1. Have a look at 1, 2 and say which one yields 2.4 for distance in nm of label points 7 Å out along Cα→Cβ at positions 227 and 259, as calculated.
2. When relative contact order in percent (Cα under 8 Å, 6 or more apart) is calculated, the result is 27; to which of the structures 1, 2 does this value belong?
3. Where is distance in nm of label points 7 Å out along Cα→Cβ at positions 243 and 267 largest, in which of 1, 2?
4. Have a look at 1, 2 and say which one yields 22.4 for mean count of other Cβ atoms within 10 Å over residues 139-146, as calculated.
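Bear in mind these aren't lab numbers, they're just calculated from the coordinates by the rules spelled out. Bear in mind the structure is a predicted one, so any value in this text is a computation, not a measurement. Cβ atoms are built from the backbone, for glycine too; each structure is taken alone.
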Structure 1
């Protein structure tokens, strides 16, 4: 049976948007560990739009500075702009439109009472294999990371990278790579070495030429690459995007917690699924169930979780300025 998964680099415009918001959140946490944060980002051309809510003892008078720093961490800096010219974003030409307001007092009062900042449903997943994720996604991410690291030190390869892996009967059937190139380069051997086996088919830049990239070529918006950050098609995606939010938001913390619980309960099973739900302003979880699959046999049971939001946030290690790191990893990158 064929199974396919894709991965994208931080240089992809949607992930660039995720990373900018995560970077700003880390800077806000450094000013106020109890900050309440929900900021979406859109990036197109050399313009970045920030929209959302922030509550806390923080200063965001110069958001442009944070955006430029975030872009530099990705690799979109002056050196890169000098190499690629008008083919991608240039921090020297950056315009930031700030549409950030304050958090609703009605939401704040529920969170202040140690309740969740939103309601929703959340799914965690773990599987046997490297990284405790499905093999096709592990390989797509491994190849993407390797190409991204290669591009960071290159004068020819670009940062806006997509990889896609199809496996069939556990063998790699097709590897697809999209990576900007100023001049054509043969990456076949690099791909084979990284994957550890030779795919039946390798496709590099299927359109034939790929130079214009990043937000010059495509509008980037937060929360649009969830299948890459979660579990591809192996598992339903619960809740909304975990990026752009502080830990009081269930979309972040309960997605992380569900992944941790799935890893902890995988054992010798082939797969483990954890399903959680939350209620805004309330601490208790309306539902928590676990499903394991071994040799085609399904076992289901309810979970009893006697943990407050604050305790779960602490258990998940989400109290510090760790959100750019988490954004790099993705939810599927968490493996206990």
Structure 2
């Protein structure tokens, strides 16, 4: 059973022209760097798909090393539902990992967002699986966008494009539980991020709104992503879950509400630091030169601190 709801998304205003130029340069370089890592055949040949059971019906398929995103699988009497599909070169191994959980076709494939390391394998599953995603994911894939200002040379094949799209949420009555696919109301890591909450199993897949790699998030500003929207969405996630919830990030180990709260606190505090300096009239370069207080400067595992400051600065409405 599917239930659909609709809500219009809000667009963020663009920053000043000089900030926009820096944004273009910064994110073109960052997306190129990320795509370069993912495209390396030598690196991808090292990736193993490790399967972890989280409940009677939910499994975590973990790519090691974590070049692709974490996959959640619901398997049971109703069939198989999967969240995300990493990259095309990894899809054979993903199919083997899912088959080790339960034989049969994957009935539903949910994209947590459009980025190439989460939806890059869509074409390998779309002939047999119904692809479900926020409507913005379909828009970005039809644009041939992979991340930021990086685009594919050729259009995605038809089977890679989501068939069922929504603007607010979809609920699956599947394998004995409600599986809620929820758009939390704000542009965030991208303009179409969703969380997937397996209610009875008490497992939540956050997509890349939470990356558990000891650093700061990546905000896809070219498609309207927002650091403040990400902060608010993480706050909404915290209100949905409890201390026993298993939190599956877009990348990195499955963790707890306590760790997600610490991530939220770090994001909220550093946004506040940048905002106060911007309101005081400091330029982006001055804020980057000052950096963050020592308690926040140790988190360097994903995005660099100057990049995070730039993303926050561009997200703040003048």
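1. Only structure 2 yields this read-out.
2. Numbers: 1: 27; 2: 17.
Among 1, 2, the structure yielding 27 for relative contact order in percent (Cα under 8 Å, 6 or more apart) is 1.
3. Details: 1: 3.6; 2: 2.3.
The maximum falls on structure 1.
4. 1
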